[in-house]
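Given below, in the form of structure tokens, are the structures.
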Structure 1
């Protein structure tokens, strides 16, 4: 008898939307270089620009404010690296400080880039968060000074799903004279995102988090904001990102956001209800469990739970044997034996952090999937705990 397959790791990556697969197949023969002036190139250019309009419209931007990049990580690296631009060989002409303020719960691509910036002599401040993962607004405000050039705060946390008040943060940052970037990779396509309403200067998104392909993303740069390319070379993307455009990937990203515009709102309501059922079911069936992240102000897709007396890696492996795919945190940090930096930042004890898993749902998740998880997960936790002499000792 075949084991039921349940994918609960949509925050790591999503399967291609059927309409995205269709458009990829239809445009497979569009091989021209978008920079070429002949007919083949002009056809490719048309596809790229149509996708640019779709992406811009989805987040309330102008088409010329969208730069296609190779990933969310590239977009994030690009923004933070502007701080190191000497303004000698580009049109950046950036004014203001050369420091960065960010938070302790950012994605590794932000944290590692910030550390690199610090190693090169620039001031970098990491702001704390509360027990739910909400940014400490007083600490954030106090950290922004005349030396601060860019503040970077993620809109939705990839591990615990907590949403930040980006609009309020933008007002604060601009009053202090700095620029604001938000890593919205986990937010775009799951909750409404409008760059004009938020007031951000930079925003990053990625195709493979919204049922598009891997290897393509977009960076919003508000018109008039100083900018320095991370990748230098040709004139592609108005001189802002060198390298021949990934036409197929860009077309697929355009279709992905088009489908998100049609499906996101109703899907969000459905997933929020499934999340409620999943959380309640875990609470009722499994003792000594704690949930991480904000209880209400969070993504409808994400549930992070800690189980006393059970290692997260063991839970993941046993669930995998039952056909259930989950994560112990960020896919970009998998393989590390260290506890999640996000859980550490919100004050989760080390042993509890090690016993945490992330369940992230998506458009294909059904009530039957949730029911299957609620059937298998309690048995897995019980089995692991029975093997744990430490946990058994605490109970007797």
Structure 2
């Protein structure tokens, strides 16, 4: 075949092939359903907690004041020191009060001597009147002098005790172990002179420490219902463990015990005041901290799903569920507390529901998906 004839044959074949192709109908091939990962909820016992916010407070915080008048003679601590109970902190000039103690002791000795003499005279008059050689008037006089001398001795002894007390006030010591704030007076300053006591410093006890918080009326009703079902009273709550966390801490690393529950609900706030006591030997917690508090209430079975599976819209929180026809449904749920990476679902979910936990962005409600089953813990 000549080259020209071969070219014509090739052209005719191509034209016939094109005509045949134009005669076929174009058909749309739908893409396969998107792949997602699903998991059934985890069933396990969960300890339910009542969450609250609170503030730390010192168990004891006392202003150290001058109880006697005088000049500050010595300051025996450094501002901010942690001191033990009984540690000397301030000394107010003791010499005038030592002199008053000495004078009071002298008065006691004098009163004791007077009483001894009066007692001897009374005893002599009693013997004489028994022998009928003295008068009743002399006896009565001796008795009165004896009783007066005895009263004078008691008064002198009381004055001595008061003088000793005033002398002890010249040494201001720590009433309990704690941290002493910056001093508010200087050495040589006159204190205790006015009608208002002079504040020398403040001492704050840090171990143990209190945490004050409030429980909502709804929580209170639930707790009381639980107690009633167990045959217990509010008094049984005392000693219950509580957990506390600071704002920069994850979880609740601090442990304590409930030691007070108010007897009434505050009608203006609808809350019940409660308090816990925590050991604070390392003084990590300081009074005035804002803290997170949770109190274990009860343990019961619960359904949990990975927290990443939850979404939210104007209707609230929801999860995406794949039904038996492999169609995605949006299910409104009521979420509970977080347990690790899993979220408790209080209502809206069944234990055999297949929840979308992976490829959530590809799961569109009302559309089919290709669901791959995994455990919730593995998908997490």
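Compare distance in nm of label points 7 Å out along Cα→Cβ at positions 51 and 347 across structures 1, 2 and report the one with the greatest value. Mind showing how you got there, number by number?
Values: 1: 4.5; 2: 1.9.
Once distance in nm of label points 7 Å out along Cα→Cβ at positions 51 and 347 is worked out for each structure, 1 has the highest.
Of structures 1, 2, which gives 1.6 when distance in nm of label points 7 Å out along Cα→Cβ at positions 227 and 243 is computed from the coordinates? Derived from 1, not from the others.
Have a look at 1, 2 and say which one yields -10000 for helix-only ellipticity at 222 nm (-39500 (n - 2.57) for each DSSP H run of 4 or more, over all residues; to 500), as calculated. Display every interim value, and only then the final one.
Numbers: 1: -13000; 2: -10000.
Going label by label, the one that fits is 2.
If distance in nm of label points 7 Å out along Cα→Cβ at positions 147 and 171 is computed to be 2.9, which of 1, 2 is the source? The partial results should precede the final answer.
Values: 1: 2.9; 2: 4.2.
Derived from the structure labelled 1.
Which structure, out of 1, 2, was distance in nm of label points 7 Å out along Cα→Cβ at positions 35 and 99 derived from, given a value of 3.9? Provide the component values of the computation, followed by the final result.
Values: 1: 3.9; 2: 10.0.
Comparing all candidates, it corresponds to 1.
Which of 1, 2 yields 18, 20, 18, 16, 12, 9, 5, 1 for P(r) over Cα pairs in 10 Å bins from 0, in percent, for residues 75-130 alone, as computed? Derived from 2, not from the others.
If P(r) over Cα pairs in 10 Å bins from 0, in percent, for residues 163-306 alone is computed to be 9, 27, 25, 19, 13, 6, 2, 0, which of 1, 2 is the source? The correct label is 2.
When Cα Rg over 2.2 N^0.38 Å is calculated, the result is 1.02; to which of the structures 1, 2 does this value belong? Of the structures listed, the value fits 1.
Relative contact order in percent (Cα under 8 Å, 6 or more apart) was computed and gave 28; which structure, 1, 2, did it come from? It was calculated from structure 2.
Every number here is computed from the coordinates shown, using simple stated rules; none is lab data. Computed from a prediction, not measured in an experiment: that's the story for all the values here. Cβ atoms are built from the backbone, for glycine too; each structure is taken alone.
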